[in-house]
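Before anything else, here is the set of structures, which you'll find just below.
Each reported figure results from applying straightforward, stated rules to the coordinates on display, with no laboratory input. Just so it is clear, the structure is predicted and the values come from calculations on it, not from any experiment. Cβ atoms are built from the backbone, for glycine too; each structure is taken alone.
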Structure P
Amino acid sequence: MTARSSVASSGTPLERAASPSVWSRLWNRNAGGYLFLLPWFIGFFGLTLGPIISSLYLSFTNFDLLTPPDWVGPANYVRIFTADPKFVQSMKVTFLFVLFSVPLKLAFAMAVALLLNRGMRGLPLYRAVFYLPSLLGASVAIAVLWRQLFAGSGIVNQFLANFGIEGPSWISNPRYSLWTLIVLAVWQFGSPMIIFLAGLRQIPQDVYEAASLEGANKWRIFWKITLPLLTPVVFFNAIIQTIEGFKSFTPAFIISGGTGNPINSTLFYTLYLYQEAFSFFRMGYASALAWVLLAVVALFTGFSFLTSKYWVHYDE
């Protein structure tokens, strides 16, 4: 009887592992690490996870910041996909922007990286100069400068006038307004360029030497060696830049004055979401728009990973 009571009091190994003494020892051992992580935990739960869960709830409500949220179920999503022409227009503009800006930016970034990889003098200086637009490109000041460049009497048209060419008002003409934003996005090629340059430095030089001895020219070396070995970097840059393209907001907001004009030709999806939230105070509807954008980005990312096995080559 005594032996049974002693066994019962000792408990199972799982119960002993969960005893307060064990947890207290674990806390005493890792307390310093938890305290260092505490600011991150506060930021994650208070500024990231909490707002995400709140926006998901609000996407099923009517909410104007002044009255309590009114539950409407999936009505916001039904309206988005069946009765909102501005949603369709903003999606069209955003997809066109991503479709043209991302490939052009990546191509330009790769071309500059290939040039810098040749071992030219002053490489750190050139690398810093080319990277600078990526640091400034999303700022309000650069967007204002871009608006001045492409205005009807802006610097671009003044330059064209020297050759007898009368340029249009690029930002107020719906035929050209979106392209000014695409050019601005391509100008911010510094970040992918640095990543491409790092990838080029990882390609073994003996591979190039062997190809040269076989008589391969530079164009063939690029297509058969450089580009296949660089596909993981291309894949990474494509994912990151596409997500950034879908999130683009500041240039369209500044250049169009927050309207998306002319004729909604610069109405980015994020700009339309901003209008619904902070111009019309339809926070519930704006939350639904945000979750649709999240779904679109997630679908694109998932599709990219599924298809990457057919064209991304990893050196094993």
Structure Q
Amino acid sequence: MSTRNPHLPPHGQAKFITDGGLETTLIFHDGIDLPHFASFDLLKTPEGCAHITAYYERYLALAKEAQSGFILESPTWRANRDWGNRIGYDAAELAAMNGKAIELMAELRDRYHSDATPCLISGNIGPRGDGYVPSERMTINQARAYHAVQIVGFAKAGVDMISVVTINYPNEAIGIALACRDVDVPCVISFTVETDGNLPSGETIREAIAMVDEHTGDYPAYYMINCAHPDHFRDRLQENGDWKNRICGVRANASRQSHAELDASTHLDDGDPEELGQLYRDLADLLPNLAVIGGCCGTDHRHVCAMAKHVLTPDRAAH
């Protein structure tokens, strides 16, 4: 059996921030061309590694200032077989890049971890297909086998957890959770939702959580919501039920645009960082176990700073 990090939500006492929209920051702010939104591709050069390191260091400085923990989500959202093949990576090269990403996260952890700022390493994986459209859906067993390659590699590299983000239909989430259970590594499932608050496949957040827990024996450590604006799912969180206790993290978009509108957009909609921080304060009132806050598309250090101010300050704790 693995030894689980005592800081891991929801059982640990620490609150965590994580980073913002890695890919949108690199593309729109830094002017870097990312093939198929694949940030891991930067790790092939020393210059690219330095760029990724500097990106995380800015957020780690925020965590240190806020005296919160930090979750180091590896830049490997696109580092699975299908997306890797499209970019030109074979299986061995892809495995090496996944390993290199975790090594970089470990270097950052060793430099910044402290009692006040505990750092967790999360092997980040994304969906096999499009992050917004549940096309070419897999069965549970197909998803379990497909994602096992990346998951086994992360487990061998010694990650504290594996997080899958922008999942848009339950079967893929179930398969991933089972593959994590097979190697005894904690997993976090993060669903994305449309403007109506439902998964692109039609299920409510509540229904999706129930399906994954039923098929996996409640294996995920916790759930998150990502790649949607709080206005898209806040009303869903008004519903009562213990299912909300399973949601410990939110990584929202800065933009209120739909997924289709974001896909078609040629410019970055970075919204209003201060307003987004205030909306996170409202989410904290609705989610009793909210312990991980960060951003997704369009967000950067300004947004995460505002989130920390409104959710993690002493005034907020007394709220």
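Worth a mention:
- If you line up P, Q by distance in nm of label points 7 Å out along Cα→Cβ at positions 186 and 274, the top spot, with the largest value, goes to Q.
- Parent structure of the calculated result 19, given that relative contact order in percent (Cα under 8 Å, 6 or more apart) is the read-out and P, Q the choices: Q
- Mean count of other Cβ atoms within 10 Å over residues 170-177 - structure with the largest value, from P, Q: Q
- At a computed 23, 43, 26, 7, 1, 0 (P(r) over Cα pairs in 20 Å bins from 0, in percent), which of P, Q: P
- If helix-only ellipticity at 222 nm (-39500 (n - 2.57) for each DSSP H run of 4 or more, over all residues; to 500) is computed and equals -21000, the structure in P, Q: P
- For the structures shown (P, Q), FRET efficiency 1/(1 + (r/R0)^6) of positions 34 and 154 (r between Cβ atoms, R0 = 35 Å, to 0.05) is largest in Q.
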